[in-house]
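The next part holds the structures, each set out as structure tokens.
None of the figures in this text is laboratory data; all of them are computed from the coordinates on show. Being a predicted model, the structure only gives us computed values, none of them experimental. Cβ atoms are built from the backbone, for glycine too; each structure is taken alone.
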Structure P
Amino acid sequence: MKFCIVGAGAIGGMVGAKLANAGHEVALIARGPHLAAIREKGLRYSSADEDFTVQVEASENPADIGPVDVVIISLKAHSVPAMAEKMVPLFKEDTSVITAMNGLPWWYFQRHGGEMEGTILESLDPGGIITKHIAPERVIGCMVLPAAEIAEPGHIKHTEGLKFPIGELDGTISDRIKAISGAMEEAGFKCPITEDIRHDLWVKLMGNVPLNPISALTGATLVEITEHPAVRPLVAESMQEVLNCCTKLGMEISVTVERRIEGARRVGAHKTSMLQDLEAGRPMELECMVGAVLELGQKLGVPMPYTQAIYATTKLLGEVKDGAVSSLFADQEKSA
């Protein structure tokens, strides 16, 4: 199969490198020094067990690549709306699109069934721009569980995990998903097929919603957050609010709040992706992880005061870091 990785950063680069090393045709969409290094020297992948370099097609523009069998989107969620139309040249009639991203996905209510079928969350898909260009029938859900980083431009360092569960949005076990799972397994990944990808996403979101923004606000690791006697109850309240949303949607989540907190605690002194983005000066994935869940809670009539407070203070932090608040006060002073 021919794959195109849209957003060949840490996770996308890892997937692309291992697929190419397994003999699949792979193209990468990247930019800046990372793209330049891939073009000049190839894409290097290293882990505790492997170290190799692959030569792959790479561009900043999907139109340079042309139609492929599988598109894997591994962009930050807030970058997808601007890229949606640009990805169209990658599609042929039967091209599949896998979303290897964090947070609540834009496609959540596509091929979902029930009263909320087709509901668009503005915090994820403003104006429905993604849905307009990526048909629901193309989409396959995915859970991103490994950890990796760009050690330097053109070099992906894989630090932990190989598991990428995938699932059709309607829960079927299709021929295409079996083929994609097989290709990922050949490349060395664990790629189980799940019949309920939404359940798995909510289990991950239970932790993401409170833990990622609290880590950004405090600079604390997972173990520090979950062992702090004043903060652990806050985490539990927010997780319960997330579970309340699931209940209102008619979903039964197999993991309790205490079990989810303990799971995070056992990860240890780990910095969440949101804290890493903040420290690196990158935009935080606040909307897809927290803002979208709050928007959904509002639609469902589920009160989420603890999560709202965490979201509001983290949003302010991001604006202060971006200089937005300073600019706002400066404009107000000029007009006063």
Structure Q
Amino acid sequence: MKKIIHVDMDAFYASIEQRDNPGLRAKPVIVAWNAKRSVVCAASYEARAFGVRSAMPAIRAQRLCPGAIFVPPDFPRYREVSRSVQSILGRHTDLVEPLSLDEAYLDVTLNKLGLPTATLVARTIREQIRNELNLTASAGVAPNKFLAKLASDWRKPDGLFVIQPEDVDTFLLPLPVARLPGVGKVTNEKLQNLGIQTVADLRNLELSVLEAQFGRYGMRLHELARGIDNNLVVPDRPTQSISVEDTFEEDVPLAGTQPMIRRLAEKLWSASRKEPRIARTVVLKLKTSEFKILTRSHTPSSPPTSCEDLISIALQLQDRVHLDPEQRYRLVGLGLSNFREPEDTLQQPALFE
């Protein structure tokens, strides 16, 4: 039986700003650029109480929380603190898989300090982060990665939640299916149409029905409904790609995809700021009303350095879609790939694929 911990720093960027500037403590802090199309990189819990969330347009965040204090992001400082957090995690196991600057999985089935339980390891990690970095982290402990991540969110902020193997069904079955990884808006709607609202409902659905409705993901849903996740904690696994996508309520012509592309670019740019490496390739994905998938990609000579750059490249990729003007589209996706270390992102010839 594996012992997995998911550690998630609480409002990481905003908490660092509050820690380093006493005038910001206990105040609604929003980390975002001062730009017309800026999106929220992080929000303190005081700001979240007003409904402010990461990746939200900064203008909307300001409307929700008029008294918020906006602070421009300082990613070099955040990366430095992240390295200190990773150092603490590494004291307990070499099996640490960072997901971003502010969260990671640990396999502590065997731990370096010989602590008797994974719960004690998680408690010790949280105490070390608090005492050494003056920050808080939430942690989840469970028999696998999927459950550990659910658990870490259960008592945020500054919480610890443990799912013992014998308690998996008690915890899992009452949950809404939307809490399962990979169940977004579209998948959730399809499940609702099948009468599936909770994980317990999902467990009662035949595998053959799930595979017919969701293809290969049907097997994944079948396993998640039973608390099964055989994915291992893989140390130092580099990010291969980051992507976002959304489906239109009604199919639209190519020109009608532009507002969605802009919104997705803002969301993608915010997500990419948590990745210490730099993406060099931008990918646009379109799905037609006939479910045909088109992709266009571009690797510019210099990686995008702002959300505006990303939007510009994405719209150029849209211009490279040459189908019948009457063609309509049901989905748009935008991704970043080809991640490199910052020192490796020197000027290189442009490459269209």
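Before moving on, here are some points about what is shown:
- For distance in nm of label points 7 Å out along Cα→Cβ at positions 11 and 219 computed as 2.7, the structure of P, Q it came from: P
- For log10 I(q)/I(0) by the Debye sum over Cα atoms at q = 0.12, 0.17, 0.22, 0.23 Å⁻¹, for residues 147-258 alone computed as -0.56, -0.99, -1.29, -1.33, the structure of P, Q it came from: Q
- Distance in nm of label points 7 Å out along Cα→Cβ at positions 115 and 307 - structure with the largest value, from P, Q: Q
- Comparison of P, Q - label where distance in nm of label points 7 Å out along Cα→Cβ at positions 91 and 267 is highest: Q
- Value -10000, calculated as helix-only ellipticity at 222 nm (-39500 (n - 2.57) for each DSSP H run of 4 or more, over all residues; to 500), assigned to which of P, Q: Q
- Which of P, Q leads on Cα Rg over 2.2 N^0.38 Å, for residues 155-202 alone, largest value: Q
- Rg and Dmax of the Cα atoms in Å derived as 21.5, 66 - corresponding label from P, Q: Q
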